[in-house]
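Peer 1: Presented below are the structures under discussion, each in the form of structure tokens.
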Structure I
Amino acid sequence: MRTKVEFQSQGQTLAGLLESPDQAVRAYVLFAHCFTCGKDIAAASRISRYLVQHGFAVFRFDFTGLGSSDGDFANTNFSSNTQDLLAAAHFLEERYQAPALLIGHSLGGAAVLAMGAKLPQVKAIVTIGAPHEAAHVIHNFDAHIESIESDGQAKVSLGMREFTIKKQFLDDLRAQTSEHIQHLNKALLILHSPLDLTVDITDAEKIYKAAKHPKSFISLDSADHLLSKPADSEYVAQTISGWASRYIPLLHSDRPHVTNGHIRVAELDHKFQQQIFSDHHQWFADEPTKVGGQNTGPDPYEHLLAALGACTAMTIRMYANHKKLALEHVEVSLSHERNYVKDANHADENNTQIEALVRKVQLIGDLSDAEKARLMEIADRCPVHRTLHNKPKVITHLISEDD
């Protein structure tokens, strides 16, 4: 599931993307992209996709002045980037769950190292091609240093784009230190390629020596700095997932025994997120984030509408096939409405509203008006429709923990 979100940082609106697994979330991950890149760079997308498939929810965002985020890049610096990361982490904690894993690529790696100790719920940090010191990126401006120093700013071409670099940006980079690395108190994984032409592998050695255990180093062999080859991104993602299992345990995967025709619902986050089991399937129910849920599954009314819609389409299809009607496709759209009652014939004395499940059926194919009318009659015969109209009584029993 991909959810576009926005959050505030230093008076600017930043654009983010949260990718969540279909199953229960193992942990939330905050991903910091490389210098002047964006959240949608290929390597970040591929790594995120793999981690999501293995139970992680990954949050990526564009730093101020980049991608779809507001602000002027020329007015940012390394310190403001770390503030953006803190704002992203706090957004996750408030709306979903605090990140347990930080991943930083290139200068993003330096950023997660700089702010990792400020997030007590983070259990592990991963750097990919990260410099030992943030000031490393100054070499990108070597040809313009004199102009930046004398004029206060200069236009610098980085990759295929042109950026304005101000003197305050250089001053901020030069003011950064690497002392925080030895005070992380987090598990650290350093990933770096010996062929990295942007950040030399000696930077990885310096990070490793400065950090305290637990720490690990993995060589990325022939990978380039941006992990432009899909195989390298996938290897990085596999490595992160496997390494993180030591610090972020896998979810308990035992499923309860459920007999045919029964459903079991169990809480996951003790808020709104529920795990639902049938005899052969499992899925989720949740509420939208605006009411405090994590939006990891349909809400209860969406489940109700889905049951009616699916049953309607199945029943129409079975009848059409049996009668050999030229029905090519069925679509059912549903909504739940509560309307104030004006006609007393439609309400009880103590009821001022009437609830309605509005169902719209689209029948596509070479069908006569009579055939369409008949299929609409059949729609009302779907078992779920009949159950709803029979006003079923809900019988509730309290059972003990031993039952």
Structure II
Amino acid sequence: MRPVIFINRTYWPNEQATAQLLTDLAAGLAASGRQVSVLTSVVPGRPAREEHRGVSIFRVGSSLRSRRRGLLNQARTFLTFALAARRWVTAHLRPGAQVVILSDPPLIGASLLTLLQQQSAVCHHWIHDIYPEIAMDRLRLPGLKWLQPWRDRAWLHADTCVTVSESMATVIRSRGVPANRVRVLSNWAPQQVEPPDPRAVAAWRQDNGLSGGFIVGYSGNLGRVHTFETLVAAADLLRNDARFRFVFIGDGAQRSAVERDLARRKLKTVRFLPSQPREVLPVALSAIDLHLVCQRPGCEAWVFPSKLYGIAAVGRPVLSIGSPDAEFGRLVVQNRFGWHHATTDVEGVAATLRDFAGSSSRREEAATAAREFHRTAGGFERALADWSALLGARDSRPPTGPV
């Protein structure tokens, strides 16, 4: 079997979404007998070279932790890692390896294309976010359009472009990538995310001031592709309903805007909590009675909310908000573990919250459906089998990308 090298800015012990997914997958492949390496960023206190769960980890560039925030500093961090990754690939990549490149930092696959071709690497792009389109839209930087042909060339020369939703696959195919080299392999609930002891859930609620009431919550990155205005407006309509509590777990570019909106409305039923460690994540997810999953209309073509799988793993229902035809909304509704509303439907969201909070039978039906969705579509074993088959099919033959 060819050795496999993953390249991503985040990995264990970091707890970003792609770090957790990649940690699971790399360790699962190593346990099956593959030689697996991960090229990732420096982590303070961790060595530059170490083994973890059978995976060889190489840390290069700068640390993810920085005292300075903002787009300029983020761009500098991306560039530092990309340059360090190029140096590592130049020095260490051996001919014939399978290289899986994630989309953090954006466009790193394009920067490595020539080096990978020189070593006859079998290259897979594992695409979780589509750039520069996200930045062009959300940061209002249309000038980044010149990066699209550079990015497209990397996709076109890849053996496989793997993405996590049909909507994103449509974008990739529209850029000229042949359909037979585009694969949709959905993500999964991080390992060990499963229903916890109810006593632990009750204790977590009490420790975080959330005892009693019906909790509507959002857990994860409050990023630019998400929309929170609809939920905040619905919470305003429900301000006199003593049943409801709202919680945001995490941080991100939109947190300050959400806090300003809440302050303007003088809403006192909303709390913010920091991101929870992985070992606490199942408890925190289970403490929320109804989870918000949301995206700004149009952004579903560039990113997919894989948090759905972790929510389903602990048997919790979903309130999704986005475009009427958003793929993640259809997934929730078709599998009967939640409800989908357009971003303009504030009164509909408030009505759904009232109805759901008042019906224990509906809550149990949705919880059962969520667990069934996890069993059939959201488990790690299914994902590991899919990835093993993809990599195995490439072990005995050369890359198929155009020359």
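Just so it is clear, none of the values below were taken in a lab; they were calculated from the coordinates. Not measured: the values here are computed from a predicted model. Cβ atoms are built from the backbone, for glycine too; each structure is taken alone.
Peer 1: Suppose you compute Rg and Dmax of the Cα atoms in Å, for residues 84-147 alone for every structure in I, II: which one lands on 13.6, 41?
Peer 2: Clearly, the read-out refers to II.
Peer 1: Work out the source of 11 here, i.e. which of I, II gives that when relative contact order in percent (Cα under 8 Å, 6 or more apart) is computed.
Peer 2: Derived from the structure labelled I.
Peer 1: While we're looking at this one, here's another question. Quick one: helix-only ellipticity at 222 nm (-39500 (n - 2.57) for each DSSP H run of 4 or more, over all residues; to 500) came out at -12500 when computed from one of I, II, so which one is it?
Peer 2: Label of the originating structure: II.
Peer 1: Determine which structure produced the value 14.4 for mean count of other Cβ atoms within 10 Å over residues 4-11, calculated from the coordinates; the candidates are I, II.
Peer 2: I
Peer 1: Compute mean count of other Cβ atoms within 10 Å over residues 36-43 for each of I, II and report the one that scores greatest.
Peer 2: Structure II gives the largest value of mean count of other Cβ atoms within 10 Å over residues 36-43 among I, II.
Peer 1: Thinking only about FRET efficiency 1/(1 + (r/R0)^6) of positions 132 and 260 (r between Cβ atoms, R0 = 25 Å, to 0.05), which of I, II has the largest value?
Peer 2: Structure II gives the largest value of FRET efficiency 1/(1 + (r/R0)^6) of positions 132 and 260 (r between Cβ atoms, R0 = 25 Å, to 0.05) among I, II.
Peer 1: For the read-out percent of Cα pairs over 32 Å apart, a value of 35 was computed from one structure; give its label from I, II.
Peer 2: Numbers: I: 50; II: 35.
This value belongs to structure II.
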